[in-house]
Structure P
Amino acid sequence: MTSSSIAHDLATANHILAREAVVDSYGHVSLRDPQRPDHFWLSASVSPEQVRAEDVLLFGPDSQPVEPTGRALYSERVIHSAIFRARPDIHAVVHGHAEETVPFSVTDVPLRPVLHVAGIIGRNIPVWDMRQRFGDTDLLVTESEQADDLARTLGDGRVVLMRGHGFTVAAESLELAVRTAVYLKINARILLQALQLGGRVTPLTDGEIDAVNARMGSPRATRRVWDNWQRRSASGAEGGGVQ
């Protein structure tokens, strides 16, 4: 991949996440550099809906831009560097605040996949409570020590919830990270609706989750959804949405 294609894909990822209401004015998505695995690409501090290819910058392992810039930067970019450092298998990270996920970060009700295509979010989704190690904060992850602790809670999974904050998704490709984030939000909404009915909720079994990942985690399945969402986000731009 060239730097221009990376920048284009990241801008597209931002637009898809905004169009699908996974992120709003806040949130960000990154991609590991294929040539320098300890570097990653991330937009300057721009609302996802407004990200352009020219906003995408290359960051080093210290979470600082490789080329000096006067642009404002995301204060939580350390989340990305920490996960890339801890997980060599991960190539893309999404951080957002989809409100449907927050109830599961502040209660003891676990977020489990109940929708078949949401099996890609994983079996048991951990909740990271920043207060346990760092006391009372503004809940923003701005220090490397905080981000490293978040990465440890994520472990070898794809999703970690953040108490009273939102979520972080880590996946093997940009397309899969975006799809996981979208279906995380959809699954959380469906589970909330099911819980409101008051009956017993039956989540996907471990075997079903494995089967879903074998099929829905394939590059072919991911690309199909990516292409559809890309067209949808582009049509939103024509209608005055994503620019």
Structure Q
Amino acid sequence: MFRNTITGLDRVFVTDIKPPKVVLITGPPGSMKTSFCYSMMTRFVEKSGAFGLYTTLEETVDSHLANMKSLGIDLSLNMQISDITDLREIDQIVDEDEETDYIAFLENMLRHFKKEKGDRFKVFALDSLGALYSLMEHEENMRKKMFYFFKLLRDLDLYSFVVMERSIGGEANLLGNEGFLVDGVIMLGIDRNRGKLTRYLQIEKMRACKHSMEKHSLEIGSEGMKILGPIFE
């Protein structure tokens, strides 16, 4: 059903994404990573009746919803948004030599919703991985922690979307450890050709799924996000 969440996404995916999947949504600033991820999730839960959890570490809930509403995307009753502001406050009152284990908190939150919602809990998003790394910058063995975090997402049989910033001009580069740990990588970029800027979507990796490898132009209009045809360079 994800092929039908955003107009034109079925131009890119030949077969649908099936859970469990951990998919990286990556791109430079301004490439609409958050908007794409949130649009896809809200339309999926509305169509399927599933429950979704969106966790933002970079904005407050109010700020996130205001940004989405400006694009014509409303909050679904089947979605819950967490900005873990409470953890930021807790982090300021614990001993300065200790560091809050945000990954452990996320894992506990995911288990809670899976127990509460059961099989209805189908989709999760983390926005963003870079913010999580910043919050845990002194933590050792982050690759090992992320390996087991991604494993939990799969064990819970979730569609999981993880947003991660990517530098402009880094389209062809692997993203270090994350590119190997995830099941899929969706690149949202900005094409600069003949003095014109065009946003685009490209699938760099998606296990067990047939898909196009071409760049497809992406537009935002009064009816929300829409994926158009391939960009020919």
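Here, each number is a calculation from the coordinates, and none is a lab measurement. The structure presented is a predicted model; accordingly, all values stated were derived computationally and were not measured. Cβ atoms are built from the backbone, for glycine too; each structure is taken alone.
P, Q: which one has log10 I(q)/I(0) by the Debye sum over Cα atoms at q = 0.15, 0.17, 0.24, 0.25 Å⁻¹, for residues 68-163 alone, as calculated, at -0.70, -0.88, -1.42, -1.47?
Numbers: P: -0.64, -0.81, -1.45, -1.51; Q: -0.70, -0.88, -1.42, -1.47.
Only one of P, Q returns -0.70, -0.88, -1.42, -1.47 for log10 I(q)/I(0) by the Debye sum over Cα atoms at q = 0.15, 0.17, 0.24, 0.25 Å⁻¹, for residues 68-163 alone, namely Q.
Taking relative contact order in percent (Cα under 8 Å, 6 or more apart) as the criterion, which structure among P, Q has the greatest value?
Details: P: 23; Q: 33.
Largest one: structure Q.
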Among P, Q, considering only FRET efficiency 1/(1 + (r/R0)^6) of positions 12 and 124 (r between Cβ atoms, R0 = 25 Å, to 0.05), which has the greatest calculated value?
Q
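Given that distance in nm of label points 7 Å out along Cα→Cβ at positions 108 and 212, derived from a single structure, equals 2.5, which label among P, Q identifies that structure?
This value belongs to structure P.
For which of the structures P, Q does the calculation of helix-only ellipticity at 222 nm (-39500 (n - 2.57) for each DSSP H run of 4 or more, over all residues; to 500) return -12500?
On the way: P: -12500; Q: -10000.
That value comes from structure P.
Using mean count of other Cβ atoms within 10 Å over residues 36-43, single out the structure from P, Q with the greatest value. Write out the running numbers ahead of the final one.
Working: P: 19.4; Q: 23.9.
Across P, Q, mean count of other Cβ atoms within 10 Å over residues 36-43 peaks for Q.
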